[in-house]
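These are the structures, in structure tokens.
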Structure 1
Amino acid sequence: MARSSIRKNPNMDLDKLLDKFEDYLQRKSLKLTSQRRKILEKILEMDKTHFTADDLVDEFRDERPRVSKATVYRTLSVLVEPGILEEHQFGDSHKVYELSEGRPHHDHLICTSCGSILEFYNEAMEALQDKVAVNHGFHPTHHSQKIYGLCATCWGKGVRS
């Protein structure tokens, strides 16, 4: 999966995220285990802004004690609920995650050939979406724009489908 154009916030405060996560876990009568903490720390260390559960499992491959695949999958779900991570389904069979805390709103261009994900923000597109919602008496709370096609690299290689 390719790197994205909108990078993670380099000033992301791990302690702030851990506090938010721990507050959420306490409300659910759950604990901030050492493994959950390690998973959140690893997500912040990764150079990918979009990653799969398997990408995250691979990050723990050489570490001891190991974090199990099941623990990674369960923890990702728990990180989505309070809005620390966003979960996307970009047309293939696996879920893709990205850190949402501390990052600006953006939408996605997804290459159907190589799977690269490019992030973008377009003020005119945002304004048009808001106008459409108002015209229909709709009150949006959030949205996710996904545009599928071919990236410049794949197009340059002659890929056309």
Structure 2
Amino acid sequence: MEGIVMESVWVAVGFVAFIALVWKKAGAALSDMLDERSAKIRTELDEARALREEALDELHQFQRLHREAAEEAKAILKTAEATAERIRENAEKAAEETIKRREQQATAKIKAAEAALVTELREKAAMLAIASAAQIITSKLDDKAGLALVDDSAAEIEKLN
């Protein structure tokens, strides 16, 4: 039995050596494959981390731009409101000045019309007085009295000059 036992021992030692060699080669291949997979995953994680940081930077930049745009919109709105108020005040002043100017023009036109009417009434009254006086004089005076009246009036006029 010794021969069988020795053979069995050598078979077992050969088998163990074979398994050790296969395990070493397969383990190295398996380890290399796992190392490559690990490196690939690590690279992908680094890329993902870089992309995340880039996305966060972009987000912060867009948030800053949004705040700046909102502040600028507020400033534009304030400016527009102030401009509208100035325009309204200027329009009110212009309207008041126009109204005053038109009132003055209307007052001047009324005074001119009154003066023209007074002048016209005076002229008509003078013409009426002259016509009435002429009619009275012609009906009551004879030729001698009329000539005396004309001479007296001419003398009065000469005294005035």
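What to note about this one:
- Structure from which 3.7 was derived, distance in nm of label points 7 Å out along Cα→Cβ at positions 19 and 43, options 1, 2: 2
- For 3.4 (distance in nm of label points 7 Å out along Cα→Cβ at positions 27 and 115, calculated) the corresponding structure among 1, 2: 1
- Which entry (1, 2) yields the derived value 204, 29, 15 for Cα extents along the principal axes in Å: 2
- Source structure of the calculated read-out (helix-only ellipticity at 222 nm (-39500 (n - 2.57) for each DSSP H run of 4 or more, over all residues; to 500), -11500) within 1, 2: 1.
- Given 17.0 for mean count of other Cβ atoms within 10 Å over residues 51-58, calculated: source structure among 1, 2: 1
- Read-out Rg and Dmax of the Cα atoms in Å, for residues 83-138 alone, computed value 13.9, 39, structure in 1, 2: 1
Bear in mind these aren't lab numbers, they're just calculated from the coordinates by the rules spelled out. Since we're looking at a predicted model, the values are computed, not measured. Cβ atoms are built from the backbone, for glycine too; each structure is taken alone.
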